[in-house]
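Take a look at these structures.
Taken together, the values in this text are just the output of simple stated rules run on the coordinates, not laboratory data. Note that the structure is predicted; figures quoted are calculated from it, not measured. Cβ atoms are built from the backbone, for glycine too; each structure is taken alone.
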Structure I
Amino acid sequence: MRSLEETLEELARQLETLYEAPEARAMAEWTLQHALGIGRFELLQRRREEASDALQRQVQAYLERLLRQEPLQYVLGEASFYGREFLVNPAVLIPRPETEELVQRVIKTYQHQPAVKLLDIGTGSGCIPVTLAAELPTAQVWGLDVSAEALAVAKQNAERLGKQVTWLQQDILSEVPHIESQSLDAVISNPPYVLEEEKALMRQNVLGFEPHLALFVPNEDPLLFYRRIALVAQQLLKKGGRLFFEINERFAQETIDMLAQMGYQEARVLKDLRGKDRVAEAVWR
């Protein structure tokens, strides 16, 4: 019978047929840790233990899905975001580290202001509003999505993490959220912003599994969602309320110009940790 260490090495070797060695090794460790329900340090301590038949069957089932290039987070059913584990499935995008920077900016802005009202548009797994509800415990938070399947995941995440969020199922392109006018302190969104023409540049584990509804916009209208959300936000934001967007770096200047033309002030772009234009922020006066 194989040891846990041998099981790990074989898993990594198989994954190296698709991924670079460091990524394959990390994926193998996450998979085995998840199957065992333990952390990395405990896996290291127990590496010489025998791997049970049941464990090996479970790992093999995970491996078969990974070799079809299904994202690891979907295979394991969870993804890390801002220090918490969120349930994910193919109805929602996998939370990205870049989006943590968007959330961090909102938290930094409102951490000393009690009872702020915040709306996240295009909420997906709920990682943004649930995190905001956790980090800003006096805030009133809404999460909106067009997809009932996505909202079902978001609701599960709020419940398992014990956070209160009000969920709205609406199409932001055609409806205004059912929230009192001029009542919100901030509108936040990580909307679809990948151009259809960029599909050819994307990895199969994203293109083949993650929801296209949440990823892509038409080539001829890359600011479709930004423009509409900014218009809706004019109705919902208090004077002095803020708009926060995660953006496509290719259209950073166009996004800022659009917001200025719509009457927003102090529009600016913030770079992420990799130096890429990532967050647009503006104030409604």
Structure II
Amino acid sequence: MTILITGGRGHVGRSLANTLLARGEKVRVASSEPGQAVFTDGLEVVQADLSRPETLAPALVGVSRVFLYARPATAAEQVRLMEEAGIEHVTLLSTRSLTFPDADTNPIARLHVQVERALGRSRLPWTFLRAGTFATNTLQWADMIRRESVVRAPYPQSHSAPVHEDDIADVAALTLTGSGHAGVIYVMSGPESMPQIRQAELIGDAIDRPVRFEEQQPQQYRETLSRWGQADVVDQLLRYLSTWDDHPVPVVDARQQLLGVTGRSFARWAADHADDFR
């Protein structure tokens, strides 16, 4: 059985590839720019860009299962190609935003629901992993922390339950190699809700120097985020921060539920990524 991992240069994709390799699985990693990353020995690396579905067909040859990143613009064509290739199971990395009351107007949710619907209408057996806030989102602070030991952002008391990419990989590996997961939606968060200011403190603990949190006005932060995100997505991220200001986020520890092992803490994530912040 060969398992194809799309988005192979991403944090989750890399973690999943290593997890599957360690279990003795045959893994093929697809990336739009495979030459831009160093991959673990033992991986078969191919070029495929989900925004150009015609590049996906060769990557699917000989593959039985697929880990899929959401690329809504070409979802229907991706599904058609996977059906033609006889794929036995697809695990989609989706978003917890689809579980919130504003899902119909949430741009992040709308992007992912298009792919969920395309798979839901297909003949393909599927699992949706609706993951919450990625712990890796705090890597956007890395440059500030390296230079000034500071985090500048609004809403220091805004909560999230950051999920370690290795936890997502563990659950994804289970759905791709086990049975009984077809047609199932798993919601995932990290094991603990905590405010942004506490996340900054834990990064400081990991790098052995204090990291202070400097509260920024939302408009200033919007200008910062607009450099890398679309306006509607930036607005949604600010709404998240405002909504969960001083309010803990409900925790859904799928790793504990499925594997009997508590999800990795944010402190563990910060220690694992300490070099990114030093």
- Label whose coordinates, when P(r) over Cα pairs in 10 Å bins from 0, in percent, for residues 3-130 alone is calculated, return 13, 45, 33, 9, 0 (choices I, II): II
- Name the one structure among I, II that relative contact order in percent (Cα under 8 Å, 6 or more apart) of 14 was derived from. I
- Assign the value 3.4, calculated as distance in nm of label points 7 Å out along Cα→Cβ at positions 163 and 195, to the correct structure from I, II. I
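Out of I, II, which structure matches 20.4 when mean count of other Cβ atoms within 10 Å over residues 67-74 is calculated?
On the way: I: 17.6; II: 20.4.
Of the options listed, only II reproduces it.
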- Message: Given a value of 7, 28, 35, 23, 7, 0 for P(r) over Cα pairs in 10 Å bins from 0, in percent, calculated from one of I, II, which structure does it belong to?
- Response: II
- Taking distance in nm of label points 7 Å out along Cα→Cβ at positions 11 and 59 as the quantity of interest, name the structure among I, II where it is greatest. II
